[in-house]
Structure I
Amino acid sequence: MLNPLRRRDRHPGDSHRTGRRGRLGAVVAGTAALALTAAGCSGGAGDGEKPAGNAANSSVTVFNGATGTIVENWNPFSPTFLQPTNGLIYEPLYWYNFATESTPTPMLATGYSWDAAGKVLTVTTREGVKWSDGQPFSARDVAFTFDLIRRHKAINATGLKLVSSTAEDDRTAVLTFEKPSFTDEAAVIANTPIIAEHVWSKISDPAKTTNPKPIGTGPYKLKTFTAQSYVMEKNASYWQPGKPRIQNVRYIALATADAATAALTAGQVDWMSSFLPGLEQLLKSQKNLTYVNTPTLTASIFTCAGADLGCTGPQTDPAVRQAIYHALNRDQLNKLAGGGFAETASPTLLLPQRDKNWIADPANATTPGGPDVAKANQILDAAGWVRGGAGIRAKGGQKLSLTIQTVTGWSDFISLNDAMSQQLKEVGIELKPTQLSWNEWNNNQVQGKFQLSLDSIGLNASTNPYFTYQPRYSSATTAKVGENASTSGNYARYTNDKVDAAVAAAAATNDEAVQKAQYAIVQQEIVRDLPYIPIYVNSMLTEFNTSHATGWPSNDNKYALPASWKQWDNGVVLSNLQPAE
């Protein structure tokens, strides 16, 4: 595997884990449950396809971080399906653009509504849609999809509590849940691939099939596949008029970071997501290259904060966490580790630009750029942490010395730790970085066996703050030290009755005004307690070669989250391209 984006993401809506990117090489989409799994093949331009100009024989080549031999799997319910499965072949009812503040975009549905109790969801499906084999799509396919999920626990990755799923007619599907399920909305409408009843009703075990002849409603269908390469071709039956205009999409694998960069600059790759050192200079010398930056992952210091659940060390003192927050020189950290591409974070852990309407107090909209050493010292002095030998503070015989863990080879995070060690020393905090294997690092977080850990938070089921606050701050998603917290859970071991009550109240309604009032309570508590200390919103750089196709997302028009590994958005991007003249 290459090294740059070591994704730990679960699929949004599937207890989505966090992601992060490294600074060297091309993107790696690591294996993850249900969906952001990279697929790959060997080879480059060739395979009988012309990467050229007019729509009839137009082609683009995608590198989504894949290496090695590829195993065929087009099952959208499998943990190891090939990355283009969701977005190119299968589509959801709606789609969320996480690159900007937006409402869900209609795809296979044109409307939906909940009953007052939040137990019944009625969906109106789109007319005129056909499956790629020419059969008509209807609400009966939607009802079948969710009934299949209800009947087979192995493919119910989000844990939907469905009672029934029926079609009233060809355009109306009705989903009934056991309990109020407003918070399942994003998982249902935007993160469930809709499948064809006439195909999947003949499959005995939907969890085990590799679905070798996939039939979907998406803009592309499978053309050729070998253990070394695969090509997707335009779906002539696609429901969006005039789309797609690119005839073929080829997916390739590349062995090294240097190979990825070379392929991009040589015009052999049209789309990839990577941190490329010297990107700006590279663009100056390559007129056909462009890029977009869509930061969505907040690099943060995770703290084992809950002393009542077994956390030990100075970081269990909120004053220490507050002092760390104020002592960081984030502008410097961005230059040293973020390449200057990172964006400002928020102590609310929401994204300041995209989520500004959800941030209650403008004072909490953004983290400070420079350090406030005086404030950090004042906080520590007031809390009884006294400077001792070598300037390191202590209290009650306990030295203010903290170990922070990261993964061996995560170069940007290693740079962050080195720089933060120097910054925190100015206020009397000793920071001792340690590098571990991914498995050991991850196990420590899940079981709470750490003091500080460097990780990222972002890409949830939707942009509603519930999907940030419930997993990370709810006492229901944590456990005592030594026991596993839930997937994408509260690794900080943070417990707060006010936060639990506010999160529960927000989940019980789809009234945004009520939700905002509850999230304001959450934000007030977590900004003070800081179980997760935000650093910055890490860059997510994606590069394009415009010599074969135009219409890629841009920094001025982020019509989709353009990372080449991102499910759902991949179909949106490819549908918006047109052959270069």
Structure II
Amino acid sequence: MRSHYCGQLNESLVDQEVTLCGWVHRRRDHGGVIFLDMRDRDGIAQVVVDPDTPDAFANADRARSEYVLRITGRIRMRPEGTQNANMPTGLIEVLATQVEVLNTAVTPPFQLDEHGKVGEDVRLKYRYIDLRRPEMIDRLRLRSRITHSVRAYLEDNGFLDIETPILTRATPEGARDYLVPSRTHAGEFFALPQSPQLFKQLLMVAGFDRYYQIAKCFRDEDLRADRQPEFTQIDIEASFVEEDDIMGMTEEMIRRLFAEVLDVSLPQFPRMTWHDAMRRYGSDKPDLRIPLEFVDVDDLMKDVDFKVFSGPANAEDGRVAVLRVPGGAKLSRKEIDEYTKFVSIYGARGLAWIKINDRSKGIEGLQSPIVKFMEGVIETLLDRANAEDGDILFFGADRAKVVNEALGALRVKLGGDLDLYTKAWAPLWVVDFPMFERDDSGRLAALHHPFTAPACDPETLKQNPESALSRAYDMVLNGTELGGGSIRIHDQGMQRQVFEALGISDEEAREKFGFLLDGLAHGAPPHGGLAFGLDRLVMLMTGGRTIRDVIAFPKTQSAACLMTEAPGTVSNEQLKELHIRLRQKASDNTTT
């Protein structure tokens, strides 16, 4: 139906006849001559319709915003003084000879160039309108280029694209499963996969030693800006590899991707241990664009007459750290109060601070309500923090987890508020993660997942599991985890030992993971891999605010689709087929 896209037109096509199909972006009537701005996925082109083509003019006259038209005409240069250097097609226009209305349209819920004035709920309800915006088109086009580049790289490196099941069984992956009732197996359920983890390991057992998949994954968890109930992973697994093999290959893939798609040369990725990341930045995904680091001062605070500091300094799980902000002394008391309120979100009970106005005056040159408690250690404290005139010191004092989360979040917020970024892109690898962590009940839980290989032998793991490190690695970019992976357990004995450390009995392991354990017993090769969050990657590369900006049809933060009104109710007949009876009706809360 068309010969060209609107955005493809340029002065090299002058005097040629073209046929365009698209939507009316704007209609203007100038003294009997109608101008139509026609829009499609590639851009906008100006169309001129004169009265001397009566049929075309009549159709153009009745066209309105978002009508779907087919237009045939001749390309010509725009007259002097009407050219638009800000438009890719601004030097030319189409003189229409035929205008056909393919479909009409009701008044749109919002104008595409005024989308910012409407709430996100309206944009999501009418997502098909929102997706017509050039900004959204560009994001999804770039997403397509990203997946194409990734596929090409992996195919060139011998990886096979293999699909794994969507309907599988529930396995513990750290979040709640989405369950699917079985009609043919009464009272039993499938689960939608949180990742293809076990299947890709079994593909390694099967001998497909280089696998990848751009896979849909599902997690029924509380949502944030970078979370969705369904999301997309670039899933990679390989056999006969060690950490450096996977990290080197995937780093090259990301560096090539940025060069091809954004014309950006990323530096070589530095490596940082998990322990150093938590000590210096309070986060296992630090944003290295921000030149602020924590300084531990526990030893200085153990004997101060200020229990807010001395308590955590003497506690086994406590931490007292200081964050120096160069030039921060200019912050007002109101701004400091706002930051105090901010860190309370992360469990901090306050935010102590010291302004360094003039170090040469000693304690008199400092401004803070807590200085009076630190007379004996203040000079040592200032020296350790490298404090200079005009700085402010912020303190975190609590359990280490609270200090890390609160002061770590404050560091990132200050980086944005005070424009402290030193570069556009800051990648790194975080390595040497602990194998386990304590959950809220005090039990050991896998920091990544229970199929990650420890960096020690089974006997050492058995004797002291809490000190064990894992062979895991995370790729981080600008404070966002792009992907996480590890060398996997390929030995049945090591897998049993990890299950034992996690309190998983042989019976439970057999019931939940019997098929994996059987696979490991049939000649499993050493293997490992990594999974990238495609949505997060695209969000970073497009400058989006949330991953909803780069997903065609995302869910809300309550995991609902406003456009289709999903999830929804189903009929009693459907429930009966699935052997399900609801405890309450959704409509009136009465028992059934």
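Nothing in this text is a laboratory measurement; each read-out follows from the coordinates by a stated rule. Quick caveat: nothing in here was measured; it's all calculated off a predicted structure. Cβ atoms are built from the backbone, for glycine too; each structure is taken alone.
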Q. Of structures I, II, which gives 13 when relative contact order in percent (Cα under 8 Å, 6 or more apart) is computed from the coordinates?
A. II
(Q) Please compute FRET efficiency 1/(1 + (r/R0)^6) of positions 100 and 532 (r between Cβ atoms, R0 = 35 Å, to 0.05) for structures I, II and give me the label with the greatest value. (A) I
Q) For which of the structures I, II does the calculation of distance in nm of label points 7 Å out along Cα→Cβ at positions 76 and 572 return 7.1? A) II
Q.
So if we calculate distance in nm of label points 7 Å out along Cα→Cβ at positions 156 and 524 for every structure here (I, II), which label has the highest result?
A. I
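When you work out volume of the Cα convex hull per residue in Å³, for residues 308-515 alone for each of the structures I, II, which one comes out largest?
Result for volume of the Cα convex hull per residue in Å³, for residues 308-515 alone over I, II: largest is II.
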Q.
To test your reading of the models, identify which of I, II gives 0.35 for FRET efficiency 1/(1 + (r/R0)^6) of positions 108 and 252 (r between Cβ atoms, R0 = 41 Å, to 0.05) when calculated.
A. II
Q | Read-out Cα extents along the principal axes in Å, computed value 93, 74, 59, structure in I, II | A | II
Q | Read-out helix-only ellipticity at 222 nm (-39500 (n - 2.57) for each DSSP H run of 4 or more, over all residues; to 500), computed value -9000, structure in I, II | A | II
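For mean count of other Cβ atoms within 10 Å over residues 60-67, find whichever of I, II sits highest and give me its label.
Numbers: I: 26.1; II: 17.6.
Going through I, II one by one, mean count of other Cβ atoms within 10 Å over residues 60-67 is largest in I.
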